[in-house]
1. When distance in nm of label points 7 Å out along Cα→Cβ at positions 159 and 335 is compared over structures 1, 2, which one is greatest?
2. With semi-axes √(5λ) of the Cα gyration tensor in Å derived from the coordinates and found to be 35, 26, 24, which of 1, 2 does the value describe?
3. Given a value of 1.9 for distance in nm of label points 7 Å out along Cα→Cβ at positions 343 and 407, calculated from one of 1, 2, which structure does it belong to?
4. Out of 1, 2, which has the highest value for mean count of other Cβ atoms within 10 Å over residues 215-222?
5. Matching task: 25 is the computed value of relative contact order in percent (Cα under 8 Å, 6 or more apart). Pick the structure from 1, 2.
6. Tell me which structure, out of 1, 2, gives -24000 once helix-only ellipticity at 222 nm (-39500 (n - 2.57) for each DSSP H run of 4 or more, over all residues; to 500) is calculated.
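Read-outs throughout are calculated quantities, based only on the coordinates presented, and are distinct from any laboratory measurement. Since the structure is predicted, the reported quantities are computational estimates derived from the model, not experimental observations. Cβ atoms are built from the backbone, for glycine too; each structure is taken alone.
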Structure 1
Amino acid sequence: MAEQALPGVATPADRTVADAPTGVQRATPYAYYALLLILLANFFNYVDRSVVSIVGARLQADLHLSDAQLGFLMGTAFAVFYGVVGLAMGRISDAVSRTRLMALGLAVWSGMTAAAGTASGYVSLASARMGVGIGEAVANPCAHSLLSDYFPQRNRSVVMGVYMLGVYLGGAASLIIGGQVLQHWSTLCTTLPFDACRLTDWRAVFLLVGLPGVPLALLLASLREPARQTPPRKIGLLPLVATEISAALPPFTLINLYLAGGVRPVVRNLVFAAALALGAWALTALIGDPFQWAAVALGAYSVVTWGAVLRLRDPPLHALTFGCPTFLFAMTGGALLACLSGAMSGWGAPYVMRVLHANPAEAGLALGVTGAMSSSFGVLVGSYITDIWKRHDRRAPIWICLISLFGPIPAMVVALHAPDLQGYVAAYAVFNVLVMMWSATLAALVQDLVMQRMRGTAAAALSLVMILIGSGVGPYMVGKVSTMTGSLTTGIYSILAVVPISAVLLLLAARRLPGETMDARRARAAAAGEVL
């Protein structure tokens with residue numbers, strides 16, 4: 001049965017109007033109701049993702065963790081499995097009900113966050129964080145694709161900006177709630193109807209922030225799907241999931257490569273896998289942390305292999321994503337930019353508690369409120385400026401990214417030399433406004449670079465690279481340098497090494513962007529075999 005168009009959602013016949021830069025179509029209240037639920041899901045996404053930051057000191061004391069291990073828990077353990085599953089989820093979201101798939105992911109990541117509260121050691125806690133990554137891999141592909149169908153292109157950056165508010169509000173809530181619970185748990189536990197005081201404070205935080213996501217999953221599942229120009233494929237959910245995940249998960253990747261292209265791509269893949277394994281072994285021998293390098297090798301292998309399978313199975317999609325230099329330059333440059341914001345946000349609470357001697361409650365409240373307000377302001381301002389600027393210059397999204405790359409550095413220096421919490425927070429607010437201007441802008445740009453049927457996969461690719469580099473490398477790098485030097489300040493400064501690399505990649509994307517017209521994209525897709 002054909003999908004029914006929703007009120008305020010573009011029908012196939014209207015799609016060319018909705019996607020045109022001069023489109024005047026307006027979304028109706030149902031689209032804004034959907035935006036609210038998707039925003040709330042993103043809020044819980046980042047509460048659960050970010051909560052390790054505020055409980056980090058307690059985890060280190062209770063489980064005897066180093067800064068490098070804490071950085072692994074903040075980023076890599078979550079990021080790699082997010083990435084491996086996220087690629088598959090992009091393709092899956094383009095083929096099944098996105099609302100129900102997102103609801104399932106929300107239930108999984110909420111449950112795994114709660115499960116972290118029962119962890120008995122480093123390995124079990126890392127396993128729970130991997131589970132959070134698997135669940136959250138569903139969120140962005142479904143959300144970006146849904147919002148791009150609920151709303152017209154002319155205000156897509158602003159809509160993405162509203163969605164991105166969940167990032168900052170959720171991150172802030174994790175600091176505020178976590179800090180208050182840590183500081184006052186000995187009193188709070190006595191007010192609960194069961195013997196909650198048997199739980200240690202950090203375990204209580206994981207349980208309290210994880211469980212509320214489950215009821216929201218039921219509301220998400222009830223959302224109606226927007227009509228699609230290309231109807232979802234008629235394939236069972238389990239076969240589809242098995243097919244797509246096996247394309248990124250070794251050793252099943254070899255089967256996919258063989259079926260799609262024969263022996264030659266399998267041989268190339270085995271050589272690449274051997275090189276990654278050798279690199280991981282060498283890095284482990286040189287600086288330790290085998291879990292980190294094994295996870296990074298797995299993530300790199302999955303990305304490259306999935307791209308190879310994609311080129312063989314869906315050449316038009318590959319041509320507009322992993323085969324498009326503009327797409328790759330913008331995405332990778334943005335991922336390195338994300339390292340800058342991730343270093344300050346992820347390590348901010350440990351820094352002010354360790355260096356400025358703030359307690360968990362005041363650290364969580366100060367950083368949470370400041371982070372939410374300044375980040376939300378920054379992303380909305382950046383989105384609004386971009387939507388106006390790009391009417392005159394298609395490269396506007398890249399210029400905003402470059403402003404977010406270089407603009408915050410002076411504020412970062414001031415924050416790391418502040419003598420007290422108040423001085424740090426003031427500089428941190430300025431840093432956040434500038435460093436967060438780019439995020440929704442880049443998400444909207446990626447959606448504009450592909451055709452409608454590819455939006456979920458494009459969002460997944462963006463999220464994958466952002467998470468693998470921004471979260472998988474950034475927090476660990478800060479923690480490792482801190483462990484080696486004995487200075488968390490030096491660890492945070494070390495992230496500035498990514499700035500010149502990010503700038504070069506973004507400038508390369510800006511150079512190519514004027515040629516990425518709709519006609520050019522359609523021609524490239526048609527040349528790769530797309531039926532238009």
Structure 2
Amino acid sequence: MSDRLYIFDTTLRDGEQSPGCSMNIEEKMRVAHALAALGVDIIEAGFPVASPGDFEAVHRIATEVKGPVIAGLARAASGDIERAGAAVKPAGDRARIHTFIATSPIHMQAKLRMTPEQVLERAVAAVKQARSLVPEVEFSAEDAGRTEMDFLCRVVEATISAGARVINIPDTVGYMTPLEFGGRIRELIERVPNADQAIFSVHCHNDLGLSVANSLSAVENGARQVECTINGLGERAGNASLEEVVMILRTRSDRYDITTGIDTTKIVPTSKLVSGITGMPIQANKAIVGANAFAHEAGIHQDGVLKAKKTYEIMTPESVGWATNRMVLGKHSGRAALKSRYEDLGIEMDNDRVVDVFERFKALADKKKDIFDEDLMSILSDDSDIEDERVKLVSLHAASGTNDAPVAAVELDIEGEILKATAEGDGPVDAAFKAIKSLVEPNGKLLLYAVNAITAGTDAQGEVTVRLQDGDRIVNGQGSDTDIVVASAKALIAALNKLPNMHAREVHAQYSGV
């Protein structure tokens with residue numbers, strides 16, 4: 001089984017559908033460029049018909065991101081397909097339309113209200129239309145895991161005949177087990193007469209925690225494209241995790257004689273970038289990219305690793321982008337050293353960005369005695385590339401004590417106007433939030449406030465994630481600082497800047513917060 005597996009990344013489409021993970025266009029561009037550098041074969045850039053913003057993001061990615069095939073998702077509907085074709089057109093011979101329709105009895109009857117023959121006819125028509133617009137068409141039979149096998153074979157054969165060269169078999173609801181899912185892939189390849197004319201793909205959800213296992217079972221049975229996401233993001237419990245699929249294949253090359261085009265040393269930086277942009281923290285015990293993935297606390301484990309790393313480490317931290325050595329950069333270091341260290345971490349940047357990042361690095365070095373690689377990644381995660389930074393933090397003073405009511409005074413620059421407010425709260429963070437929110441509207445409902453210590457020590461940077469909801473709009477903001485109250489204020493302001501209708505309140509009186 002010595003051949004190539006294509007990695008189809010859907011972080012920007014299915015991953016973004018995770019509640020609270022929506023990204024603006026600039027954030028999507030950053031992720032897309034990182035995915036290209038990571039070496040994914042196909043980037044599913046979005047669902048162009050969903051909104052003008054999604055269309056623009058897909059179009060820009062197709063225009064600016066070089067290397068991977070750029071795919072746009074479309075239902076098996078003429079309008080969707082036209083829109084997707086227009087969005088991915090700038091990618092030229094790397095453009096792909098990924099069209100789908102449900103094929104399981106429950107979906108056809110309860111959702112589509114269509115007969116199997118109508119679904120088959122719609123699928124064929126969609127593939128033919130898509131093929132007239134782009135050089136490459138992928139067809140997905142939604143809920144294929146619960147589709148009757150005879151009907152699934154008919155649909156697959158017909159869509160290949162219509163021009164689909166990639167056939168995706170999704171376990172849409174994460175229902176299948178590895179043995180039965182792998183068997184389904186094998187049976188399709190054996191039964192469909194023209195199966196040799198298409199690459200078989202899988203898209204597994206993680207509702208029962210089996211998405212990676214199901215994907216690998218499919219690979220063992222002939223699938224040669226796996227659809228996955230960074231950090232396993234996606235609808236409900238998420239999708240198969242790219243980093244897990246790739247590193248299993250690499251680490252167990254004795255079992256899987258199959259390669260990918262992924263530069264594994266860029267896995268951790270890409271993971272951190274996506275986590276920072278989406279505001280979805282990575283659990284400490286997450287495989288490959290979690291903070292504890294290469295940590296050893298038990299004495300027996302520590303003794304074994306000190307004697308021979310392979311006693312408890314089946315892969316090296318460096319192979320996925322972790323750095324084992326502490327950073328020696330400090331406030332006396334220069335730009336060249338900083339740029340070189342970022343390159344070691346798999347992050348390229350031009351001279352203009354180095355200047356900006358270097359200023360942030362110097363500011364942090366003045367506060368912290370020790371600078372770690374995690375600190376350097378945090379500096380980038382705080383570099384949010386907000387197109388319209390209407391609100392800026394000028395100053396913040398917070399005070400609290402055992403016998404005093406916590407109070408915070410803030411000074412904001414709101415579209416060039418300096419405004420001040422003071423508020424009391426249940427703690428200094430609550431007081432700071434009340435003061436900031438008193439100066440702008442709408443200021444959103446707080447859905448999430450999460451704090452993560454980036455590095456160890458009492459001078460560690462705190463990384464704060466804030467999620468706000470304003471109507472049907474959900475936005476994330478992230479901020480980091482050695483002062484957790486300042487980090488919290490930065491995160492809230494970053495989120496507020498993403499609310500499209502946010503503006504200064506008309507009345508700018510001092511706010512008591514009482």
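1. On the way: 1: 2.7; 2: 5.1.
By distance in nm of label points 7 Å out along Cα→Cβ at positions 159 and 335, the leading structure of 1, 2 is 2.
2. Matching structure: 1.
3. Source structure: 1.
4. For this comparison of mean count of other Cβ atoms within 10 Å over residues 215-222, the top structure is 2.
5. 1
6. Details: 1: -24000; 2: -11000.
Clearly, the read-out refers to 1.
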